[in-house]
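Nothing in this text is a laboratory measurement; each read-out follows from the coordinates by a stated rule. A quick note: this is a predicted structure, and the numbers were derived from the prediction, not measured. Cβ atoms are built from the backbone, for glycine too; each structure is taken alone.
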Structure 1
Amino acid sequence: MRVRILGLGRAGGALADALATRGVPVDTWPRSRSPEAAAADIDLLVLAVPDDVIAPVAASVEPEAHTVVAHLAGSRPLDALGGHPRTASLHPLASLPDRARGAERLLDHCTFAVAGDSLVEEVVEILGGRVLPVPDANRVAYHTAASVAANHLVAVLAQVERIAGSIDLPLDAFRGLIDGVLSNVDEVGATAAISGPAARGDRGTIEAHLSALDPDERRFYLACARAAATLNGHQSALEGLDFDPR
């Protein structure tokens, strides 16, 4: 399989390195170069470009009958690739903080959301990953879930880090608790894994927490507490609770 990657940001660079590790010939096409001939003489052209420019970049590539043109976007449908005869999408369900660590995370056991031409499933197999078929109609919902899993989780942990830091405790002091919660989610599911004062409807404890927090932290904490309480049907216990208690 001959692969060309147009765009070498974190995702494109990580994919190029991961494929090269598995012995797949990969050449790159810088975005500064006209993409007109980018699909020539290869099996797979991967457009590793920002989501909003996938369509114009794809439109500027001259179609080739035997070349699969694919994008890496989680939320974009196949029609973003325009009139190319063979199209696909290949979205790694992984956090890629930089090129080197990203390449490691794409190798072995990474899940890839795929659609379109089956050639991308061969790519996943080469990388040792898991194929997750996600049709166009479900792409936005899929990507929303992925964004919540990645970004919202980070936002919650950042609040843990700030609150713990305010009393000179490191985030890693809570790592065992965090890992245990994730294990519980694996074993019993997210709804059943909820615990703590919000899950019990313990309004007094929630009020104490709000009083102890910096005012700037209260709105986010209470939003998460209400969401947790709702999972166990205790949302009424927090009704009327102000994020800025006097």
Structure 2
Amino acid sequence: MADVLATHSWQSDLVEAPTHVAIIMDGNGRWANERNLPRAIGHRMGVEAVRRAVKASIELGIEYLTLYSFSTENWTRPQGEISDLMGLMKRFIRRDLADLHQSGVRILVIGERTGVDSELITMIDDAVRVTAANTKLTLVIAFNYGSRSEIANAAQRLADKVATGQICSSKITAELLGQEINPLNIPDPDLLIRTSGEERLSNFLLWQCAYTEFVFLEEYWPDFDINLLRSAITRFQRRERRFGGLRHKTSA
């Protein structure tokens, strides 16, 4: 981690780095297919890109990085691929937790626990606990995550509170629902990046991305590096963010 931080100095050139960058890491399978390699190799190379993204985010002054690692829809994939993805998550935690902790990375995980084996749940909980006090970068891993379910579950919890008399239905506002959706108080993404040329959200952070700027990259996720992240942030800086009102430039 330290050698990467010493290599680049681009952060000093930033006028306003986004506080929160979210990434849909797409294209591992196609990257492998174009090279006549098994899809599993593409996923493993995708983990290397995760490591580069974390290091680059620390260097560029990003405070929150959210990565879409496994969606609730991914359960429809072949069982062998699912097992490989679960194994990659375990290996990532085993191999990288110590380095992430030493580098000041706090780990948070959003998503459902249904269907995830108990060993992996324990590993996730330990990673969150060990890194809880770190402040350099908050790495949010969206694992077994689906935004529609997240919103529906939050609405159900509010409905339960109404049924038990904890709140009155007339008191339910967008702000209150947002707090129920996001109990970890993670700021909404300023910038969402999707790799591989696809241009859709795929059930990712639907509520949180109401005013997020989108940047779509043609490159596949295994090729992601600090230069692509810089390029996306530069495009973000050129945008004028209005938030439903007057112009708000992201850069001077």
Structure 3
Amino acid sequence: MTTHISPAIVMRTWEFGETDLMISFFTADKGRLKGVAKGARKSRRRFANCLDVFCLSSLEYELKRGGELYFLHSGKLVHGFPGLRSDFSSLSLASYMIELTEILFPLGVVSKRMFELLNCSFSALDKDKNIDKLRILFEAKAMTLGGYKINFDRCCKCGRAYVGEGRAVFKQSKGGIACLKCEQESKLSPGLGPATVKALNAIQSTPWDNAQASGLTNEMIHEIKPLFRLHMEYRIGQRLKTAQYLE
């Protein structure tokens, strides 16, 4: 059996037996994995402060023979992100980010970019308390990485190119926008101003640092929030359980 050492974000933990912990963790090179930390509840010397949920840790692990479960041998804390545990809103958003990642990336599905997004998002949440903005940034980029990018290039009905002038209407079933000649704004087809379309399109396609500098205003956030609620529920077929704590 081969031992691996990887940076990992701890997603969930469960008590397992009398002294062990079951750990769900996300790595850049192997995706989301599950493993057992033997004796972690009895002696924390090998796992000092590194198995708390949301921590970025360097974990040493190997695959159990003939299965999908890993044995965790040791760990070292890299970053605990204490700021995201400082209030209920930050903690709720971190939990929401974990749940969406689990849905978009099942066990063993590798995505280095998703690992980097989760790490960058936790780093931002550790310092920034603009919950609505960080939620939109994460939703837009996570859904794009999961294969559900919203198409802002042209009207999904008539095919006319959107050149950044006038309002656009989001169409849930198409995962794109329609022009006002083809569709009217409604609760199920929310409208977006041209500045909002431009900002959201940039967030989907640029690195995290650029996305953070996208200049989202409160008006843009107000337009985008119902759009992503509709988009995510349609594409992933469910409403996230943790979403109730962010409303």
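List of remarks:
- When Cα extents along the principal axes in Å, for residues 133-188 alone is computed across structures 1, 2, 3, the figure 47, 24, 12 traces back to 1.
- Per mean count of other Cβ atoms within 10 Å over residues 69-76, the highest-valued of structures 1, 2, 3: 1
- Answer label among 1, 2, 3 for the case where P(r) over Cα pairs in 10 Å bins from 0, in percent, calculated from the coordinates, equals 7, 25, 26, 17, 16, 8, 1: 1
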